[in-house]
Every structure is written in structure tokens, then in C-alpha cells.
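Alright, structures below, take your time with them.
What follows draws every value from the coordinates through simple rules; no lab data is involved. This is a predicted model, so every value here is computed, not measured. Cβ atoms are built from the backbone, for glycine too; each structure is taken alone.
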Structure I
Amino acid sequence: MPTLDVLTANDRPGEHAPSWYAATAAPMPDHPPLRGESRADVCIVGAGYSGLSAALHLAGRGYAVTVLEAHRVGWGASGRNGGQLGSGQRVEQPALEVRLGPETARLLWDLAEESKATAKSLVARHAIDCDLRPGVLSALHKTRYIAETREEVALLNERYAYPHIRFVPRDEMRSMVASEDFHAGALDTDAAHLHPLNYALGLGRAAAEAGVRLHERSRVVRVAGGRVETAEGAVTAPHILLACNGYLCGLEGSVAARVMPINNFIVATEPLADPRALIRDDVAVCDSRFVVDYFRLSRDGRLLFGGGESYGYRFPRDIAAKVRGPMLRTFPQLRDARIDYAWGGTLAITMDRLPHLARPAPDILSVSGYSGHGVGMATLAGTLAAEAIAGQAERFDILASIPRPRFPGGARLRSPLLTLAMLWYGLRDRL
């Protein structure tokens, strides 16, 4: 565990990050802090995609649900991320087939497909205005990745019967993205991108309308014996779900040993005169770096660009400067563009980059570790947790049964080891 308290180290308590997302968010109703004793069928810790998805699905099954959020609905990574709703897992299918076998790899693919469909259906069913648009383009920054990308596209087209992805050769890539940084790519037209905070707020509104009790500014300090405690109150419940991702903060040590919080950063430029000159087809883009850069256009013509390596748990003093370097490496033509917003957030990764679903105790479930692939997978993880609580635990338990490695170093050495790892991967990306 990091020694810094990531819930308070980098942000103002109870306020969303100073992002373009917060500046353009739908109206955000206040939900009162928890005060006093209460009871519920299910108590959920964390009002991000996972917690809200679980709450919404459980309410639909008739459960009395209480959600406790330390700050605001969608305050964490759910309201700050790059907004990409991608296909598959964070690990490519050929690697999963080698590591886990074709059967398990296929199961993980099918679940990821369901995660996209679930997110899209929630947007449609609850009329969530979150700028949902199609298309994610994977951009190769090294020619050595071209052959394996061709092979993976062919694998998905043929063995997985997925017709929505195709290889993009160099010349077409340069016409789609106005950057000399990329040599080829793969376009997935069934993947999508959206306004992540508005998606989270839409899930929150739908959950509240379904009867879920939401309590903001209600940081959980202890979970034990069917009781979830905050500084001013407590909820007693036979079922508890930890949906904290990078903001677990020591609530459950067995999960913390396998899920590590890391930081990421995004900027929004001023509105551009011709944004489609940068990204012709208004798709989201992510590159092939291990320390990934990702970018897309906002609805008001800005470039939203995420990147920059982080070697600690505290945000850099000048986030805009941190991200401007990677942005200009990709788009040097933006050297005179003003940056209007710059923000950071904390996500969570696992050693193998697969989501971590677990049963830390008979009455506690945990979902986390989406490794930068959480728009869809966090939504689905909440759905699977709701199924498990309702007595249909097969799918949750299949994922929970996949052996999950611990991060080395324990609490004391984890941060220095993270620094070394990020330095190494950053160097590898540049070679």
C-alpha cells in the first residue's frame, strides 16, 4: 500500500477534479452524507462504474441498496478517464491464449464483448447523454508491431468471428491521424468513446431513481462483521461490495496486495479551428506504448490527450507541462495551442493486467484492477457482483478463480518498485 492517502493527497475533498469533464458535466445533485445507523440488504463502497452498476442491477432485483462514496458520485477514475470503451481485455487475445489456454481466453473475450454491450445498453435504456460515439483506433508507434497486429486482427476476424476490426496500413493511418509518429494500426468500429463523468452521473441518477440510497462525502473507515463504518455513521448489511479500484486505501489487505494504484494525466486544449485535421473520423486513439498515450476530440472541438509517466502517488505540480511533451511528440503542429484544462486521476493495475474479482470474506465481494480498461469492464464487474449477491455466482467465481499474483515488495517497497518498473517501460517505449 502507498503511504500517501490517495483519497486526499491530490484533490480537494468533496470536489470533482478540475477537468473538462467536470466543466461540461450534467447537473450533479447532492446526496447527503451518511449519519447514524442504518440497514440495507447490500452496502456498496464506491460510487464509480462498478458500484453504480451493481447498485442499479441489485435494485432491479428488489434489493435495498446503500452506496457510500468518500467524495462525489463519479469522483474517482470513473469521472476522469480517457473515455474509451474498448474491446477485449487489457491483454491481447494471442497472449491470453498462450497464458490461460484457448477456452479461458475465449471466456474473457466474450465477457469483454458483454461489457461493451452492457455499457451501451445502459446508456440507451436510461437516456444518458454522454456523447457516445463509435470507433477506437490502435496506433502503432513502432514498425516491429505491424506483423503481430496483422495476425491479431486475422485471429479476431476468423477464430473469434469478430468482423468489426481491420488492419490500417501506413498511408491510411497517416490520413486518419495527422501524425508521423504512427506506422500502421487497427480500427475497431464496435468499440466506442464517451464523456466518462456524464456516464457515471447517468448511472447514479438511474440508481437513485431505482431506489438506491446514495451517500456522498461518506468515507468508509472500517469494514468488518457485516458492518460498514464511516466517521459519522454505519450501515449493517448481510452483503458488502468493495468497488474502490485505485482508492481502496487499506480497507482490505488481500485485495491491496494484488491491486496497485497508479496515476495518469489528461489535458484539454482550447477549441481548435479544424479538429478533424488531427483525427479525421472522430475516433478515439490509443498508441502501442506500454506507458500508453491516448487521445480523442471533445464535442466542442478540443483535443483531449492523456499521457505522461508518473513515478509516485502525488500528482506533479504542473500537469499541463507533464502531458504537453507527449502531446507535441504526436502532434507538433499544436505547439502554439493553449491548454485550458489539465487533471490527474488514480486508477488501479494488476500484475497480469486482468480485472481482480475476489471474495475476501464470506459476506464481502471486491471488484477492481481494471488496468486502464475500466469503462466497460468495471460496468460488467458490477453486473457480475450483483449476480453473485443474488445467488447466481458462477460467472463471478470463474473470474475470481483465475490465480492472481501479488505485487512484490509489500507496503514498504511497492512505491520504489513501481518507480523502477515505470522507468524501465518508459525506456523500452523509446527504444
Structure II
Amino acid sequence: MSDSLHALHRARFLNLLAERDAVAIIPTATTKTRNDDADYLFRPTSDFWYLTGFKEPGSCLVLLPGLEGEEHRAVLFLRERDKVSETWDGRRLGLERAPDALGVDAAMDIKELWTELPKLLAGRQRIMWRFGDDDVADRRMVELFSSLRDHARGPVEPPTELLDPAPALHELRVIKSDAELDHMRRSAELAASAHSALMRHIKPGMNECEAEALLDHHYRSAGSTGAAYNHICAGGANACILHYIENDQPLKDGDLLLVDSGAEWHYYASDITRTFPVGGRFTPEQRALYQVVLDAEEAAIAVAAPGVPFDRIHEVALGVIVDGLLEHGLLKGTREEALESGSYREFFMHKTGHYLGLDVHDCGRYLTASGAPRPLEQGMVFTVEPGIYVDPENMDVDARWRGIGIRIEDDVLVTEDGHEVLTTAAPKSVAAVEAMCAAQPEPQG
């Protein structure tokens, strides 16, 4: 991946820092122990990746707006090359190659971070640092801030504020550039093809874990950085557990399989949910509720355009869901009564979407400064994901509905005059889903 995208992100953020007379210190994640001496697979923090495109642990970016006509500077602290460590744990970029490879102005040894920071921060009024991610580093930052304040002499002014970089940086991340959208389209394309492959592959008698394994194989064999989040492969009544991740139960003829899974491409996420019949054909009850959810999703997507309040998406989907629940006798009364009482929450208990980007629940405000719903803007990407979930133990509904869980989810880009569905290649009409389930599986390479 070219460093030009990340250089653009750094430049935009440095301009904001200059306006605020602030410097920013952005560390990446640390490695985390899984068990004994085995670590979890490392992933850089999204903010750090956004600004650097660098995936090694043990790194920290310092962004310094220019003073008195000087140029802005980006200084990357990272691990020095070490033959023994690289033999055991993998290759390192190293200090010498980092400026050319990543487009930063200087590279320094991460071991020197806390001794070099006082020099870099001298005369700076505000320091941006994200607290709460690393207790040890947080204490070091407080000690550094206090030291700079207590030892300021002569014309050098000490820093006066420690600020959170997230409000400014995360607003930059909300609007995706063309280069970012290229990655998101590729992620969506890969996830859509994985969902299609799964519909062709799954048959009664298989296990939820086989669905999970096929998704992983599909993503990684295509060169993806992996799944964007833990797969949800929920057969039958397991679909009524919103964040079901055990994925270890047998799949039965007559049941639905709800699959919520997205790929990462250069760490940009897709997020798709499809629900399909394990045996290839919907039952009448499954078909009826599926169509309600599909109608809700399509109605919500249809209103997406610049200027539309974000919560309008949920309002539209919710209205269709409530009407469908009333039509099929799962709710009683009128639409107004159901909405006012919240009785629909027994069957649809979550919102209809969220931002999408480097994080599957991506950063960004949903309200304006005045507290009003935020209008959609060109370049935003978000999900639309209504659902209906009938608890298998709900004795207030007819037995034929119990245990049905359905969600349909797509990724939507706000365009100049409307929207683009990034995940349209994943089948979702009743006819398209049944046809894909009936198709022959492709050979697994």
C-alpha cells in the first residue's frame, strides 16, 4: 500500500493541530498475551494505521506542526533492526528505511521515546494524548507533562493542556477519500463473495464451525488481513442471540442460518449479514418475516442521501418492521401504540446502523454540537441492518414463529446526490437466496 494515502491523512491532521497549537503523540497497540507465551495476532490501532500505514508493534508517531514558518514534521519512533529478534519473531522495517518507506520526516528508536519527547515538545502549548489504552504509558505521559511544566525556564513556555486527539482525528476519519473507498469496495466485494459461497456450501448436518472456517479461508486466501470482527454463524434459535460467536452447533434442515461477517482489506472493514435456509428453502413463516426485514432494509437504504438525518434511517426501517409484526400477529394494537410503548423491542431491540471504516463500528459523532441528529454527508459509509428475532421461549406468540431470527445488513456509501450499496453482490431477495443455496459449491483451492 502506498504511503501517499497516509501522508495525506497526516497532512490534514497536522493542519488541524496547527490551528489548535498542539502536538499529537499517537502510539500503536501493544502485543497482548493470549495464554502462556502465545500472543494474539497483532493489529495496529486504527488511528495509528490511518496516519502511518505501518503495522509493526512497538511504534509511536509524533506529529509536530511547524513553528514560526517551519515545516510540519512527522517523527516515527519504532524498533531498530535486530538480527536475533528478527530471526525469532519476524522482519522489522528499521530506522534507516522508515522515512522513505513511510514518508515520515524522521525515524527514532522506540527505546528513546521518553527521553526524546521532552526535546520535541519544548515550547509546545498543548499535547494530544489518548488516555485509557495503556496504564503504564499514561503514567509516563503525566510524569512527562509535569516535568515539562516544572522545569520550564526563560522564554520557553511549558505546556498548559493535555488534550484527547480523538475528537479532531475521528472527525477526519468519518469522511472517506477515494483511496479509502477503493479499499472498502474491495473488502465489500470479498465479503459478498464469501457469503455467496457459504450459501452454496452449507447443507443440513454440517456445523456452524464449518461456516466460520469457510469464511476465514475465503478471506485469507484472497490476501485479506482477515475477518473484520468475530464471525456470527448462528443456526436456528441461536440467531436470536445478537452477538452469538460460539459457532459450534449442528445445522438442521428447516432452520435458518444467520451469518454476520465482514472482511478486512488493508484494515478497512466490510460488514454484511445474510440469513438463509440451511435446507435451501424458506418455510412460510420464515419467508414472511424475511420479507418484512428485507422491505425494511430496502426502504431505509432508499432514503439515504446527503442532508438526511442519520436517525431517519432507523425510523424508516422501524416503521416497516412494526407494520410487519402487526400484520403477522406478533404485535397487537396500532403502529402508534407499538412505537410509543416500545413493545416492538421484544423483536427488534437494536438500532439500524453504524458508521463503517477502519473499525467495524467506526468512529464519529451521531449528533451535532447542538444535540440534533447529524445529517448524512458525502463520503460517509454506514451499515443498514434491521432484524426480527423471536425468542424461542416467548410464549406470547404462536409456536410457529418461535426461534426465528433474521437480520439483513448492507454497507452504504453516501454519494453526491444519493447513495451506493457496496455489498449488493451478496444475494438477499428470497428468490436470489434460494437460487444461490441450490447452486453447486465452487471447488475449494
Structure III
Amino acid sequence: MGAIRSCPASPQFFLSRHLMFHPLPLFVGLRYTRAKRRNHFISFISLISMLGIMLGIVALIVVLSVMNGFHKEIQERILGMASHATLSNPEPGGLHQWRELLTQVRAAPEVLGAAPFVEIEAMLMSNGQTNAALLRGILPAEEDEVSTLRADMTAGRIEDLTPGDFNIILGVELAMALGVGLGDQVTVVTPQLNATPIGVMPRMKGFRIVGLFEVGMAEYDRGAAFLHMQDAAKLMRLGDDAAEGIRLKLTDMFQAPRMARELAAALGGYYRVTDWTQVHRNFFAALRTEKRMMGIILFLIVAVAAFNIVSTLVMVVTDKRGDIAVLRTLGAAPRTIMAIFMVQGTSIGLVGTLLGVIGGVLLGWNVETIVANIEQVFGVHFLDPSIYYISALPSDVRLSDVLSIAGGAFAMSILATLYPAWRASRTDPAEALRYE
């Protein structure tokens, strides 16, 4: 019996000799993938599955990259006017020692810029029109450290905000709503009340328009205005040289909550801290939800293509029943048969995933140029500059998105091979060879 087991012609010897040079499942699985099949329909379905995975991944990467680009553009515009974080006095009356506080926060390593401010919720009136707006009192010389107001000016200069002259800068949509322009007067009505001989009246003050700005966000273009901080402090009766708080620009805006809390703790824990994630929490949460849902919807394209692998492998298993029976007769274990067809299906998913990632990344990097060329050739505008503030198609390809898409697609391809491969491993050799 020992001589029989060691005979070079035995099936066990054949398999062991083959495994010395090739992992059998990998060798046979790749051979089935490369071989010209008798059934060309199976080859066609395999190709369709591969192309489906590739196109799904390309679409997913490009769409998410464009959404990232729009979100980044919107975020930069919002944070160009808002601040990463603010420090303010928790008690009414403002900050009278803001200059010393400004020096302290500027010395912190996580702070790139700081500027004092006074904010007023007010009504603006002119030509019989009324519009609510958030007025921000600033120091023109300090404002460049925390905002892009100077770059967003379409008329006038921020240096024209001089103390005591009661000048104001409006957003372009706010100016249009009030029917005013440079040099015109607007009346600012604040919630503070004045006692007059005819009764209690809201505080009112006339301002001259010396500038217009345009951010591209209605929240600011229609609902914000800027004046000198001393004029704002007088309106709020904080004193001629008082601020409401300090606006901060930090080294990492995504770490703003932590950095702001640490900075406030270093200053004694007295000041109230707010950051941009609190002020615009709902808006940015909506953007994240939109991106997540779009990703799920588009990933269904990849799922459909991946599960085409199931039908492909089921037909391959049926076509290769004789081969499976021979391998089982030669001593191949069921797990070996299962691994062979998993290799074949996984190779389809792997090639489709790699081609999709390469195509998606290349298209995502160049989508703005491609769209511009299409617009130039056909004379169309996908984003009409007269309607949309963002006239170009921005794109931001992120490695995390690419890796998660590729990993998800490849994992789904592997899952799609399990059932057909398991069915192949359950093939009865005697039954399969009966009609061969």
C-alpha cells in the first residue's frame, strides 16, 4: 500500500507536484478567466460585469469629487466672512480691555489671526423698503486677519469706514432690496429703546453707503452689513472704545472646537466660546447628509454590476461541471474547488475596480477642464454665471473617498462569488461525469 501511495501516477502525487509550483486555486481560476470559453455568452456577461463595476466606480468618484468641490467652495465662502471661533464676554457691557486680550490670543500658536468686533441685529430702511440685517462693527486695519471682506468688495474700500462718520458697507443684494447705491443714505433701527417726549422709540441712526461687497452667499449678500466698530459701539451704548468679542482664525478650522476651548481655558475660562461648527451646524450637517445619500444611491450601480458576477459564475460552474468532477476525482478538496471560482469572480471585480479607480481619479482631476471644453465646443453653459455664483465645476478628489469606494466595490465582488463557488464545491463527481 505504501508503494501505491508513493506512485508517481497517483492523483495525490499529481496534485502535490502541481502545488509545488502553483497555488492550485489561483492557477486554475486565472486559467478559466483567460481561457476562450466554448460559451461566448458567458464571456460577454463577464465583460459586462467588469465594465459595470468600472463605470459605477467612475461615476461614484466623479460625482463625490464634484460634491466635495462644491462643499469646499461654499465652506470657504462662508468661513471667509464668518470666523473659525469667537471669544466674547458672557456678561453684558462688552469688552473694554480687548486690546490686552487681543495681544494674548495672537501669541497662541494655534491662532493665525484675531480681530475685535461688535454685532448688532437691526433693521435697515430706505426708499420705503425695510430689510433685516446683521451689522458687524469692525476695525478695517484688523479685519484682513480674519475675513476676506477686502477681496469681496465690488465697490468702495473698507478704509472708508472711518470712526464718527457713520459710514456703512452693504451686500449687493441687500443694497438692491433697499434700492440704494454708493453715496445713498440708509436708516439703521436697533432693538435698543430711547425715551422721548412722545414715548419710547427704537434707536435710529442714518448711515451713508461707502461700499458694496459680494460673497456669493445670500446669507451675507442680502443679510449683512459692516460699519466701524466705534460707531457700532455707540449704537449699542457700549462706550467709544469697547468691543463685544474677539474673532479668531485658527491653524486648523476642523479642530476649531477643541482649539477654541483650550484657548479659553488658557485665558482663565472666563470667556464664552463659540465656533463655526456651532453657528452653521445645521447647514453643514445637511451637506454631509446629501453627500452620504448620493453616495449610497450611486453605489447601487456598483452593487448591480457586482452581482452580475453571480450569474456569470453560476453559468461557468454549469459549464465546468466535468472539470470540477475530474479535479475532485484527483483529490481536490471542496474548499479548493470553492477557492478556484472565488479567484475567477474576484479577478473580474479586481480588474473592474482598478480600471474604475484609475478612470475616476483621472476624470475627477480634469473634470473642470473637460466641462469647460465641452461648453466651448457646443456653446452651452452648465452653470450660467448670470444665475449661479459658482460658474465653474469645482472638483476635489479625496483619497479617503477613493479608498472607501474601491474597498467597498472589491468587497462586494468577493461576496458575489461566495454562493456560486459554494455550489461548485458541492458538485457530485459521479453525477457530473455520468453524461460526459
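When distance in nm of label points 7 Å out along Cα→Cβ at positions 172 and 204 is calculated for each of structures I, II, III, structure II comes out greatest.
Here FRET efficiency 1/(1 + (r/R0)^6) of positions 236 and 404 (r between Cβ atoms, R0 = 30 Å, to 0.05) was derived from just one of the structures I, II, III, and that gives 0.05; the source is III. 1.03 is what came out when Rg/Rh (Cα atoms, Kirkwood Rh) was calculated for one structure; which of I, II, III is it? This value belongs to structure II. Supply the structure label, taken from I, II, III, corresponding to distance in nm of label points 7 Å out along Cα→Cβ at positions 268 and 292 with the calculated value 4.2. Structure III accounts for this read-out.
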